[in-house]
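Read through the structures below before going on.
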Structure P
Amino acid sequence: MARALYREWFVEFRFPGHENSAFVEDEHGRRPEGWARVMVSEVALVHRGRSYKKENLVVEGGQSFINLKCIERDGGFRLDGVKRYEGPLKPSQTAVAGDIVMGVTDMTQERRLVARAARVPRLSDKAAISMDLVKIEPRSDVASAYLYGMFRFSDFADEVKQHANGANVLHLSPDRITSFAFNIAPALFRDQYAALAERLYTEVDVLNLKNANLRRTRDLLLPKLVSGELDVSTLDVRGPGLDPMAEVEQTLEEGAVA
């Protein structure tokens, strides 16, 4: 939904009231009148992640560690890629929910990780960021959800990933990110979109946490059920006063009447 809305408003220019808007055209193409042409460096700061050693990665303790495995192919966040880190950090090398991170290293020659953005979800603590990523910090007048939409749902990744180079491992200079130019919408539309998208992302975070809890519960219960340690043979799964077959018959009858 966030992708469809972003492309409708900011790529196809079918934003609210577009029917009565004037358009201009120059060497950069066609855009609505009043929309500025800016570079990423004008609206955001880019911070490099932390260089680390093998001993900095721990099984227990430390803090969450966002690394290249947390980037989905073609963008997005993978919760199962989060590791644990213990060691020194600068404030700019940490991230919280809603922050934007981006891959600047890629071991896939298809370039499906480099220049791909992800939104940090709700984690149990403030996370450290790997050197294979950068954190992109929007300036105060640009909403994070709007800027994330630009990185994820525009032609940003397809254009910028071409500048990554290397024999076995691809590397992208942060300068290639900051020099990317795009059409920025007026604050009214940016803020309207960000408010809608943030609600969607918050719902995604909540559902992901519920799914994670369900998976942990399943992993705890399943071995006990298989081994017989936990006996559910006498458990009434129908609930009090509920006859499953009667409920099915009632549903069929109501459907026939309708």
Structure Q
Amino acid sequence: MRFTSERRLDDGVLEREFTLGEIPGILWTPASASAPAPLILLGHPPLGLRRMYPRLVARARHSVARGFAAATIELPGSGDRPRWPDVERARAGLRRAMEAGEPVGDEIIDTLVLPLVDTAVPEWQSALDALLALPGIGGPVGYSGGLISIGIRLAVAEPRVSAAVLFAGSLVPRALVEEARQVTVPLHVLLQWDDEGNDRQASLDLFDAFGSEEKSLHAHLGGHTGVPESAGEAAAEFFTRHLT
């Protein structure tokens, strides 16, 4: 891990950009702390860190205000990282199907999601190795955000993840729905009831598949971008219970 920039935000949060090999990332830490801060990994859709930055920094500042450190990395095939032609074609096929109101086939979902999960999760684990080696950061670790498929795999494969807040989505390969049965960490799942790009019943079926003994589903009326501010507070309280 190599830090490439550092600045203080107006609330005193320290924001540092880094690279992990060729992978860009951002780390946010409290202005001061008497003990190592628990860490929240901020997941996001594959739209690029620059485009997602306003939402990510808002979530990070919210987490840091609660005493956590927060970090994110660029997903494979996103931002300035090399594009994946097969995934780009699958993404175009997804757009065509959704614009036409047609069902999205398993082949498109698998091609779009499985390579991303297979590559991104080991990268998240490498980032976790480097982040936990830094002074001022300690466990336990939480994962927050989407893609939900990455959250599923990470919750199964990474024992250092102690709890997860997941954003419900329906473009989940069947293989990962089966993996969801192996998830045992506490879960807090957010669902936008009227999400225009989400199959509500598929999201409910996935929630039912999770193997965690402690899991809660928080559904709110509204479209994909209509998550109420209160949802963020509830998620923060969930992490406070499980990571501190």
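Read-outs: derived from the displayed coordinates by stated rules, not from any lab. Everything quoted here is computed from the prediction, not taken from an experiment. Cβ atoms are built from the backbone, for glycine too; each structure is taken alone.
Below, the figures for the structure above:
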quantity	calculated
Which of P, Q yields -13500 [helix-only ellipticity at 222 nm (-39500 (n - 2.57) for each DSSP H run of 4 or more, over all residues; to 500), calculated]	Q
Source structure (of P, Q) for log10 I(q)/I(0) by the Debye sum over Cα atoms at q = 0.18 Å⁻¹, for residues 117-212 alone, computed value -0.79	Q
Relative contact order in percent (Cα under 8 Å, 6 or more apart) - highest-scoring structure of P, Q	P
At a computed 18.4 (mean count of other Cβ atoms within 10 Å over residues 21-28), which of P, Q	Q
For semi-axes √(5λ) of the Cα gyration tensor in Å computed as 41, 30, 15, the structure of P, Q it came from	P
FRET efficiency 1/(1 + (r/R0)^6) of positions 5 and 165 (r between Cβ atoms, R0 = 30 Å, to 0.05) - highest-scoring structure of P, Q	Q
Mean count of other Cβ atoms within 10 Å over residues 69-76 - structure with the largest value, from P, Q	Q
